[in-house]
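Below: a set of structures, written as structure tokens.
Rule-based calculations on the coordinates, nothing more; no lab input. Worth saying up front: this structure is predicted, and the values here are computed from it rather than measured. Cβ atoms are built from the backbone, for glycine too; each structure is taken alone.
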Structure 1
Amino acid sequence: MIDPVPMRMNEATALKVLREIAQDSAQVIFTHHDRKRMRQRKVSPVQVLTCLQRGIVSEPVALDMHGNWKLTVTHRVAGKDLDVAVAIDVPKRAIVITVF
């Protein structure tokens, strides 16, 4: 059964949904831009998934022009802070935009 799409998503709800999605790596989509930045910054997909599963919201949730909820999540991975900008394509997919 598909959960209803919230009209507004706050940080707590977005983080909960994102963590649920990130449990299944097949539901996390990496873009061409994101992969390029990951190579530049020597960040692995596992580090990105860890950030999505355990991070905190560092930029507020906002609805983007594609109708997805966009936010930035921060987590300390491998001794340094990793920021991941991600869009939640409700109900069950996360699109990684970039890492920094």
Structure 2
Amino acid sequence: MKIMNCPLNGPRNVSEFVWGGEVSIMPDPNSVSDLEWGEYCFLENNTAGVVREWWCHVPTSYWFIAERNTVTDEIVRTYPAGEIFNKRVEFAKQSEDKK
């Protein structure tokens, strides 16, 4: 049985989790092009080695970050997303003519 350490719930069976994709920094939503936004949303780097990924503990709907070695499938570390994402993103208000 493979165990993953959830930062909120402690060690749990890996079957309780779902993968949510690679962690990447969101581009500025007020100046990004459609092409860049599409790449951010849909493209993965698929790096061999240690990568940061989004994971969700399904029973509690708790999202967190795991560093996982994609070659060995070893989970190196898990931690709350707030360690990386600690600033609020401000979106520009849409004008009436763009709605």
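Summary table below
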read-out: Structure from which 37, 25, 23 was derived, Cα extents along the principal axes in Å, options 1, 2; value: 1
read-out: Source structure (of 1, 2) for distance in nm of label points 7 Å out along Cα→Cβ at positions 14 and 78, computed value 1.2; value: 2
read-out: When relative contact order in percent (Cα under 8 Å, 6 or more apart) is computed for each of 1, 2, the largest belongs to; value: 1
read-out: For helix-only ellipticity at 222 nm (-39500 (n - 2.57) for each DSSP H run of 4 or more, over all residues; to 500) computed as -2500, the structure of 1, 2 it came from; value: 2
